[in-house]
Structures are given as structure tokens and as C-alpha cells.
Structure I
Amino acid sequence: MAKIPFGPTYDEMLSPALIEPSVRAKALKALYEDEMNPINLFNITWRGADDQVRKLVLPPALTGTDANVVVMLGCGFPSGSHKVGPAYSTLIEGIVDGEITDAHTILGPSTGNFGIGTAYISKLLGLRAVVIMPDNMSKERYERIRKYGGELELTPGSESDVILTLERTHALMKNPLNKALAQFELMANYRFHRHVTGGSAVAAVRGVGNGRIAAFVSAPGSAGTIAAGDQIKQAFPEAKVGALEPYECSTLANGGRGQHRIEGIGDKMCTLIHNVLTTDFLVLIKDEETIQGLKLFQDGADIFASLGVDRALADSLRDRFGPSGICNIIGAVKLAKFLRLGPGDNVVTVATDGFDRYHSVLADMERRYLEIAPFVMERWAKDIFAGADESRIYDVRKAAAKERLFAQKEKDWLKFGYSQAYLDSMRDMAFWEQEYAKVAVYNEKIAALR
């Protein structure tokens, strides 16, 4: 069995105050000084050294809505993205269950951040990792994977061709020495985000507005992050959950297919671990607006300040967002307006990663545009955020809409060997509650092995 020098439980990832103080102190020191020290596993949490959830609260001057847009920041996780959490969870569950040993090669199907997390966690645990991802992603992602010792298995296409990574992963799994951290399929991803991200979201709004969550939005990628909505609804039953899709590839909304450039989110399928029972709305986001918004957050502090955003907050936006985070903010603004939310109401979302892996994305944008003068960026700020409207929002709360989403899931997953009976079991909330209840089981297993 792979030797595990350290490793947190689900409860410790949610509440790092539960970690033995000397271990927590060493982990925080290593986060900034010794990235490859395995003690960094204890930094897999949304909370910073002050034990507060890392977040920004975006004001009406930026968003154009009176509701608070609360953005949880993923760039503070080890490896620079919250995707390291589900990578650790899927790997540690396999290890404590005896299904993964140091004889295995770890496969990480991904469009980037989960692959980075897979390479990083595998490196800390002394395991070989192969990341399967499209061959047209930002070069910084490939470089980060190689930095962590991961090997690359590239499939044709871009963010819009994630299904090809699944097909290649399933082919490689025919070798019994390959074990896949299949983020789109394994419930450890669901458990991490429901427990850790969802619980952290509830904590993030304490002292903000009315202290409640009116809505949570996330682009479904693997559909791990959106599982936070299930936990949020336990605390705030009135909360609505919005799943965001690229306008250019609106598969869940209307069966659409196409190419898009919002790195960090998947498409063309309904992922196996997506609990569509608790998704209330689908919101479509134009991919170019996420790149324009990224440019604004990176270089537009003067623009935001001129529009009335506090200067310190405007400056703090730099380096903390990637395209998927901008996508989530636009979606939060659109849904807040659609729901007629007002002062005191809170919409929560996440920024998966920071800017460190997207320099080439802005460089490409600057090649495509004739000019990006201040007056152009000011127009973007007014149009993309404050000017976001209520168009392209689909209500999927009724039975017919749910049935269409289940049909999409069946189309996508029966061909990968899942039975109709298993897929049918997902139509009952009891299935999801039973999967979530395993958090307590794995808490005990991880602590015992440690």
C-alpha cells in the first residue's frame, strides 16, 4: 500500500481548526516555503491562516446588482486551485479502501486543474501520474503538470472535447495497473465539494448581508463544485442552485454542441456525479466575455475605481481569477437579477484558480484585438458585469426538464458501462444522501490509517 506520511479527513478539510496545532502551523509555513512537502496536504481547505474562508464580496458598483456576490477564492489551495481537493479525496478513498497501491499508475482525466491536482497529490504520495487532457489548453497548465512530475497523454481538441479524455481514460483502464481518479464519475468528488465547499460556503456568508445564501452558482465542469449546493440547501432550503454553461455549447440547456474557450469547465455531457435533482436553473455565459472580464480583473483596477469600486478591492482582484471564475461571477450577477435579489441577499460562487496559468490566454486575446484602450475596457466593465441581463436563463425545476437532463445523462454514461438501474437510482435523493453519508466512514478510515 502507498505510504501516506500525512493526510486530512473530510472534517479537517472543512474545519482545519480540528488539525493538531503543531501540524497546522507546519503546514501553513510549508504552503509558502516548501511546496513539495507532503504536509501541504493539510492545507487543502478553503480557510486561511486566520481560520476564515478566503473570499471577496463584490459590490454593486462592480456587479450592478444590490445583492452581495460572495466569491470563494481557490487560488490559496496547494497547487493553486481547489481542484486539488477532489484529487486528494478520490486518491485517498482508493488508498484506504485498498484499491490503490504504490504499484499503480494514477490516471487523471482533466482539462487542466484536476490534472494539475492529480500530478501534485501523486507526487506528494510518491505515485506515478498520467494526466489525460486535450491538446489545445493553455501552455501553463501543461508546464505545471510536468513541474509536479506528471506525464501527459493528450487527446485532440480543446475544452469542448472533454468526452475524448474520458474515452481515452477508459481505454487505459483496461490495464489493471492503471487506476483512474475519474473526477466525472467518482463520488469522492461529490463528497468533497458537498461537505467541504458547501460547508465553507455556509461559513463564508456569516456576517455578510443577512447571513443567508439566496443562490449558489457554478459552471459544472466535472459537476463536483456544484455539489456544494446540496449542502447549502440543507442550511438554507430556499436557496437556488444555478448551473452555468457556455452559450457556445449549451448541452444541458438545449442539447447544443460547439467549441468554447472557458478553460476550466466541461461540456457536451451531463456528468455522472451531477445531482440534477437540486439544480434549479441553467444560465448561459458567452465565452468571450469571460476573457474580457479576466483582462479587466487583471489590469482594470483604474477602470473599476472610476466606476465607484473601492480602490483597495479593485487592486485585490488582480491575480486571483481565471476564466472560469469570471464565468461564475457573470452567472451570479445574471441569476441575482433574474431572482430579483436585493440588499442583504447573498449569491455565492467560487473562483477555481488564479491568473498564474492564463498568461497565454490574455496574450492570445491581445493578438486578436486591434486595441484594448481604457475606453474599451470601461465599456466592457459596464456591459459584462453591471450590464449583465436576465437572458438565456432556463428554469429546470419542473419534472419535464428533469427528465430531459436524466435522458442526457443516460445517453452519456450507458456507453461507459453503467447500468440503467444505477442511473435510475440517481433519480431519488436517497441515493445522494447515502453517498454523502460515506463522509463519516472515510473520516474514520483516513484517521485510522494515518
Structure II
Amino acid sequence: MHLLRADPDLRVVVFESEASRRHLGAAYSTTDPRHLLNVRAQVMSAFPEEPGHFVAWARQAGYAVEPTDFVPRMVFGHYLRSLVAQFGDGRLRVVTERVEDVVVDGGGFTLTAGDTTTHASSVVLAYGNPAPRQLATAAGPLPDAAWHVRNPWDLDALTALPDDATVVLVGSGLTAVDAAITLLDDTPRRRVVMVSRHGELPRTHLAQALTDWVSPIPPLGPLTADGLTELVCNQIEVAARRGVNWRAVIDGLRSCTAWMWGRLDLEERRRFLAAHSRDWDVRRHRMAPAPAARIRSYRDAGRLSVHGGGLQSVEDLGSRCRVGLDGGALDADAVVNCTGPLNDVARTVDPLLRRLVDRGTVAPDPLGLGLACTPDGRLLDDTGAVVAGMYAVGPPRKGALWESLAVPEIRDQASQLAQHLVSAQAA
């Protein structure tokens, strides 16, 4: 979208292997209206220079949306498709093929997709969140059984389960929350058991909007993970004494999170991941009020339980399975993989990424958070050198930025990179 807006003479070809998710990705292809955005509509514009664009579009499209609302994710999917439809004049073409390989070729790149070969001066890897890691216990990977649901966004598989099913969701983050709502809201007889290493649910947004709390930024120089965490905790205490909720402190740090992450050296980043990242994640990536209320009601009714300790064992019983948890076992009709994306490209099974990594064209981020790259998205090869003309947008940049998963950050990255590519082409 930003490329097409930046240059009226430019034509763009998009390779998208899944026709059903065209222009949507996994998050916005859901058809369940109970799956809500976990940020307010007012920050979801596709264009940083037009912050009210999404809300204005929604109202014009007939949705009663206020800037502070948490709207269904499918509505944001409709928004994206509507924007793309503006370029239905031949400037944008979609090829329903998976890109199988990208080879550096004399100052450019050769892309292979099925029987199609394309030459490009620049390549942007914008693959979003990868599929979850394969579920496994100490005994090995889970079998390819009917009760093993690998894709938590397969709504047909979830809704087809028996009305009295017991379902184990592996993971307790926002994906598991959405899956639990789909499973439990339509029938009162189902039971869901969430299991994760820590057994913590995301915290909840307040119904009313908050004014961001402005925290003092540490002086220039190296930071430590413990020092950064102490700063956040101290600011939460100061805010509380002034009657300000901790959520305002977390939200107020969003604009400078990547900058502070860049001031942590590699070992301090490892320390943060080991000691503090879970506490940050459950507070940073929160549930909207409506799904949080649903989850609370399921727990109060005894239909949803949340367990720590992780998945201990799984025994195949044919049409069902026996799941071992920390403290006991239960028989279940399904085990659903809600563990979140496998960001570590060293372990990827994606054919394109696997080829690029094995060849050394790109390299894993040393923390296993995505691709090795500079903060502005230039990819690095296995020697640490910049791969001229090769970039990443969104989740692949997480290791360099930490905050690189949500629409406001991805939108800004896309806008800045589009301007860079158009300027490079003109030069």
C-alpha cells in the first residue's frame, strides 16, 4: 500500500499462497466477530500521517465505531481489503503461489514460485508471524492424530468438536483466549483447560481510555535489564501514588521501547528474556474488556481452568487422548496448539526461510527472535554483513527492536521502507 501511494507509476506483484487469507494474514482472517483487536481503533490506521483513517473508514462502511473501541479483527481485515481494492486498476497483481527460493543474482535477486521466475532489485521479507512450534513432550512430538489441532485459527476444526468436549489449549496468551471464546461461548457443556509454562493470562485493558504516563528516560549510555525493569516498577509506584493506573506507564513506554532495547547489549537482552519478558508480555499485550469478561465468567463457572508447568505428557487413545499436567492427568477430545509463533528461524520448517538460512543468505537473530538485521530492517547474512537490497518488515525485526509485532510499528516500518525503496529506485 505504501509503495503504491509513494509512486503513482509503480506496479506491485504480491505472492500470496493462501487465497482465503489474501491481504489478511492469520490475525485478520478470523470470521468470529468475538475475536477483537487488543488495541483501540484510534491507533489502527494504515497510514501514520492519517491517524483517524481507520475510524473514518469504519464509520463510512456502516460500523458504529468510536475511537476508543476494541473492534472485531475481521472488521480490520475488511479495512485492509478495501484499501487494496483502491488499486484494482492493474497496478497491483496477486499471484497465488508460494515463493520457494530467493537467490542473490548479480546485484539483484531471482525469485522462484512454482513455474514462475521473477527478477527483482530489492526483496522484502514480510512473512508476519510464523506458524507455532511443533508440540512435543519429553517422549517426542505429538502424533498426527485427529485430536491434535495444529492450527488454532482453524475455526472449522474447533467448532466441529462435540458439544460436551474437553479441550486442552497449549498456551495461555491472546491466541488461547480467542480459541477458548470460540469453544465455550456457543455451548455450555464444553470445558477448556489452558496449560502453559507460567500459567498466566494476559492482563486486561481498562474500559476507559488512559492518558499515557511519561517516564523519565535514563541518561545516555548502556542499560541493564534489571535496571530497566526497576525503572518501570518505580514509575508504576509513582503513578499509583498519584492515582494513575500501571497500564498508563506501560503504554507510555511504547514509543521509546525499541530505543531502550537498543541500549541493552546482547547479554543484557538475554537477561531480560530469561528474567523479565513474561511479566512484560502479559502486561503489554492485554485483553480487550469484553473477551476478558467472558474469560472471567468461564472461570467462575468452572468451565475454564489455567495451569502452569507446561505439557507433561500426551497418550494417544485413538479418537481421544490422555494429557498429563503438573499435578494430574485428564482425558481430552482435542489438544490445540496455541503456543504462539516460532520466531527462531534456526528451527524453521518454512521452505523459503530454510533455504535462505542454510545457504547463509540470511541469518537467525542471536536471541532466536527473528532474522538478524539492523534496526531499520536491512538483513544480515551469516557473516554479519548487510545483504544489499534485502529487507525485513514486522515480526522478523523483533530481535533488533523488541517492539515489532503490532500494527502501529509495522505500519511505520512499511511507510519508511517504501519511501527508501522509491528513492533508491529514482536514484
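No lab work stands behind these numbers, since they all come straight from the coordinates. Here the structure is a predicted model, which means the values were calculated and not measured. Cβ atoms are built from the backbone, for glycine too; each structure is taken alone.
Worth pointing out:
- Structures I, II were compared on distance in nm of label points 7 Å out along Cα→Cβ at positions 84 and 188, and the highest value belongs to II.
- Structure from which 0.20 was derived, FRET efficiency 1/(1 + (r/R0)^6) of positions 332 and 388 (r between Cβ atoms, R0 = 41 Å, to 0.05), options I, II: II
- Source structure of the calculated read-out (mean count of other Cβ atoms within 10 Å over residues 124-131, 18.9) within I, II: II.
- Across the set I, II, distance in nm of label points 7 Å out along Cα→Cβ at positions 220 and 316 reaches its highest value in structure II.
- Structure (I, II) behind the derived value 17.9 of mean count of other Cβ atoms within 10 Å over residues 196-203: II
- Label whose coordinates, when helix-only ellipticity at 222 nm (-39500 (n - 2.57) for each DSSP H run of 4 or more, over all residues; to 500) is calculated, return -12500 (choices I, II): I
- Per distance in nm of label points 7 Å out along Cα→Cβ at positions 60 and 348, the highest-valued of structures I, II: II
- Computed 20.4, 60 for Rg and Dmax of the Cα atoms in Å - originating structure among I, II: I
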